[in-house]
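What follows is a set of structures to go through.
Every read-out reported here was derived from the displayed coordinates using simple, explicitly stated rules and does not represent laboratory data. Keep in mind it's a predicted model, so treat the numbers as computed, not measured. Cβ atoms are built from the backbone, for glycine too; each structure is taken alone.
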Structure I
Amino acid sequence: MVEQPLKIPFVAGAVLYANDTKSDVGREFASRVQPEVQQALDTGDWRSFKLLLRFLALLTPIFEEDGVVPILDELFNRAVDLQTASSEDAVGVELVKIILFTIPYLLVNAPDNPTLQQRASELLEKTDIVASAPHTLEALVDPYPTLEQGQEKPMAFGSVLVLMQRQLQAEAGNGWPLACIPRVFDPAAKANGKPDGESIGDANGDVEHAASTKHAFPNVTVPSPVNPGPVNLFPEVFFSLFADQEIESVPPTSNIASSLIRDAIKDTINILDYNRNAVSKILIEQDNYWTPGIFTRREVQFDKLREFSEGVSTWKPEDVGIDTIFSQILLLPTSPHRLVFYHSIVTELCKLSPAAIAPSLGRAIRFLFRSLEAMDLELSYRFMDWFAHHLSNFEFRWKWGEWYVADSDMLMISS
């Protein structure tokens, strides 16, 4: 389950339906997940902990009282302690990020629970203290550090923590629509194993659905102090090639989908580092794992998006995939895995679906080429290494003439 984050809502939905039929199923799943959650928390394996906590959050309807909320409260208390002890601490920032990425999954299966919505709003008020404070290490992970005064960055740079905080506040103000997360479980769809829509009626003809059996939430203890884990943490930035442009080929940063989709795809890529073929196939088919209709169909030409009527999605799944891969290739201070792993995914994507990937990749290359002068020198070298590697796999084919024209135009302007 943790190996494929995109499938977590579907696994949780299956458990919720099974619990309606046989309550032992929900209890068994909760008891088996508990030691894994505790081990990830004790060892500082923050990615596994985040994903396991997401699974438990999606199981909120079968738990008594507030489910994962007490754990989120404890995580925030540890984060405050860490931030108070050192302004350069990044573990506390990571804990707050886990809280923010868990809240949407906590509410998606309990849309009409005012208590949980209130608790979520209280958490957001508290996390705003940490999220709104500039981190001293952010300058080290800025992909565009050498801009002249008044010069605009090629893309809006911002902390993932700040971005997620603003997006969640916007969702709270709109009544928590959380439109991108698929609604796998419908509590009104089944009752005691009845077919979809079948209900239980009493003698008076009144119709009601049987309530699911509730279970005690697994006992999870947040250690104090927390284990920082084996990996040095830094604040995470939202690096994008396509976000907030005139035509929305990826979710805009004002939409919480930009963070939730990026987070799930990024984790999928980095977890399945042993199988680039599986990663590539999942990226091609990623639109199947989100709410139907939030993506346009695959292989739609970018210019055709201008013709779409208002209200029709223009988000291209291939653009989202390429955007996420390059966010890892160009991650400062280091990428999670060797860069050749990400190179190989791009190559495999081009082989699997050239009609979809090639145009998106071409626009990504043009964006990066235009941004080279503003980028961190390390990232410029990474781009050049990837481009040389990529071209060597495709007979060095590229429209070199357009770069020659662009360079000539620049020379004429400068002279």
Structure II
Amino acid sequence: MDAKELPARPNLEHYRKLANALRKAYESGDAASLKRIQDHYQQPLTANNIRELAQRGLNQWKNSKKAGGKLTLTEAQFLIARSHAFESWPKFKKHIEAVLRKSSPVSKFEATADAIIHGDIAGLKKFLRENPELIRARSTRVHQSTLLHYVAANGVEDFRQKTPKNIVEVTKILLKAGAEVDAENNPGGGTALGLVATSVHPARAGVQIALLETLLEACASPNGLQGGWNPLTAALANGRGEAAEYLAMRGARLDLEGAAGVGQLDAVKSFFHADGDLRANATRAQMEDGFMWACQYGRTSVVAFLLEKGFDVSTKRRCTGLHWAAYGGHADITKLLLARKARLDIEDESFGGTPLDWALHGWGDRPTDAHYEAVALLVAAGATVDPKLFLEENVRADRRMLAALRGEN
């Protein structure tokens, strides 16, 4: 969650002046006010940028139709509060006042959250021993997370999205202290398990599976909360295929989308009648999303089965299956899709990239031998190669990629 970090001893008067500067920058582009707002957001902004930012924020958070040359001080204060992930200016003000009192519950919660993200075992135990009520406390920020949510490095303020190597030990301490394992953070948010399953930080730290195991051993639901979002399919949508596979292995409920994404072909088949029609417990949307995940995560047998059932390779869910297969360097799936005349010119909705663009992006992120083959297959099938690609430093430095792009493989 985007959130500006507060200093150790925040000054409320500073934020009052900042809100006034935001109002002036919005209305007149005053140079001094612009500079203060640029410093706050740590990026260069023009008066027009600030108007767009303010209008977007007010529309999103207050369902307002704000437009024009005036921004009230109340609205400016609201936007400053929201930049720090607080629901309103009064709640932001109350938080600052509480943080400045070391003995306040808010101050203690903030210190304990810091101990969690830094893996400070001694500090964490001390805080919980002296203040056992903290284990049920919630953040005063809009996400309303408990301390246990912070182990996920997800769904909380972004400056606290960090995963220390000893986060599993930290989690066990919180659970032993009485943390509610399936507590939900902000309405419509998630449990600690769901947030861990979708988080990149524990994955990069190499502890995501151990963290999921710890939560499951404490009886966390692998399916999330009733009526809430599904951790397994959410993990697939967030690039966390290994976490999705682990949840499936630990008994998470599989719909057609999830079964396809984790590569469980027998489960996928169970959602189809013998004539190829979907059964009543599966939807077209699940099949389409599942096909995309199967292409992304290299589930070749699932992709082949769905193609046999007549799946249209031109289907686009923000991008096509060929985009995902190319990005992952899954040459076998790329061949299957090209054999079905998958289009090479379809652009994704977010960046306007073709499957070849995605293949090169995937190669740049995490190069594998299969990426060279995928690029060669796309070029051989007629993908348009932008001459500017040959000027890019990483391409020029790689003879294999140059050969693939020139169709010399």
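Where is percent of Cα pairs over 18 Å apart, for residues 261-396 alone largest, in which of I, II?
I
Hey, relative contact order in percent (Cα under 8 Å, 6 or more apart) derived from one of I, II reads 8; which structure? Traced to structure II. Given that P(r) over Cα pairs in 10 Å bins from 0, in percent, for residues 173-300 alone, derived from a single structure, equals 8, 23, 27, 25, 13, 4, 0, which label among I, II identifies that structure? So the calculation was done on I. Quick check on the output: 1.00 is Rg/Rh (Cα atoms, Kirkwood Rh), derived from one of I, II. Which one produced it? Only one of I, II returns 1.00 for Rg/Rh (Cα atoms, Kirkwood Rh), namely I.
If distance in nm of label points 7 Å out along Cα→Cβ at positions 29 and 181 comes out at 5.9 when worked out from the coordinates, which of I, II was used? Going through each structure in turn, the value belongs to II.
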